[in-house]
Every structure is written in structure tokens, then in C-alpha cells.
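Bear in mind these aren't lab numbers, they're just calculated from the coordinates by the rules spelled out. Computed from a predicted model, the values in this text were never measured in an experiment. Cβ atoms are built from the backbone, for glycine too; each structure is taken alone.
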Structure 1
Amino acid sequence: MLLTLLFTTFFTVFLAEMGDKTQLTTITLSSTTNKPIAVFIGSSIALILATLLGALAGGSIASLIPAFLLKLLSGIVFLILGIKLLAQSSKETTSES
């Protein structure tokens, strides 16, 4: 059971991280610094710490806030971020013209 959870978590996070802004940032840093090992170590430590915080906070938050409310709040936050990014992109496009 623990092994199943470990593999499920690994593959879910691995697939979710493919092509996201963290990976693109890592690619950019690696290509501009020509020090891929330093970039790998730095980005790995950052991802480990961010994941640790998420796992610790997730356990605490889940006992305080019902799952449906947590999903609703996260959905609203993602919508707000998406709208702000679209507005910012639109503003940049009109200012470049």
C-alpha cells in the first residue's frame, strides 16, 4: 500500500511538472549559465522544500478545512490568477503594437 502511494505520487507529480514554468525556468537558467549541475542542485533543493511545505501544510489544512471547500478555494484562486495573467498579457500586447 505504501509503495502504491509512493509510485502514484511520483508519477502524478512527475507528469504535472513536465512543461510547467519551473521546468522552463530551469531550462533557461541552465542554458544561460552553462552550469547545469549547479542549476540542477538548486532547483532540486527548491522543489524538495516546496513539496515538503505542501505536504506538511496539506496534512494540517485537511484536518481544519473540509475537502470540498479547499477544492473550491483553490479553483477560485486559479481562476483569479488566470484572469490576471490574461489581462496582463492583453495589456502587454496592446502596448507593443
Structure 2
Amino acid sequence: MPLFAVEYTYAHEKSAQRDDHRTDHRAWLADLVRRGIVHSSGPFADGSGALMMVEASSTDEVESLFDQDPFAKADLVERRVAREWIPVFGVFVK
């Protein structure tokens, strides 16, 4: 199944609101990790956003799935980009 890189960009002014929803957001991601859909996830060190590595059949499936993120539902993601990624070397190569 294809692998996708999902990149979030956060609005700095909504940082406190993200703190209010972080527990639900991380629980949602943890469930996707448990189910083998998300392979890795984490914020950028500068707090500007996050990156998730996601296994899905299509970009549409990824978009639909990530519409369910508590951060997305609370309008806390300024920009989201999902791109299919083809790993050549490393732990994500199948």
C-alpha cells in the first residue's frame, strides 16, 4: 500500500487552542498507529507544524482520514499537505 507524508502547518496564534485539544489529537494518532495506518508522527522542533507518515490507498483516503483529526475539527491546522512518498532507503522501504 502507498505511503504518504502528511505535513501540517500551524498558526502561531492558535498555540493555546492546540494545547486544549492535544490529548484528543494524540489519542486519535495513537489509535492510527495501533491500527498500522500511521507509521510515525511528531511535531517540528520549532513548533511550526508536524509530519506524519501514513499508509493509505489514495490521497483522497488520507484527506478523509485527516479531516477526522481533533486538530482539524477544531480548525487548528492552517495548512495540510498530503503527498505520496516513495522511500528508496531506510526503515520505510518494503
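With helix-only ellipticity at 222 nm (-39500 (n - 2.57) for each DSSP H run of 4 or more, over all residues; to 500) coming out at -10000, pick the structure among 1, 2 it was computed from. Here the read-out was taken from 2. Work out which structure the value 15.4 belongs to, where mean count of other Cβ atoms within 10 Å over residues 6-13 was derived from one of 1, 2. The correct label is 2.
Please state which of the structures 1, 2 yields 2.7 when distance in nm of label points 7 Å out along Cα→Cβ at positions 38 and 86 is computed from it. Working shown, then result.
Numbers: 1: 4.1; 2: 2.7.
That value comes from structure 2.
I have 13.6 for Kirkwood radius over Cα pairs in Å, calculated from one of the structures 1, 2. Which structure is it?
Source structure: 2.
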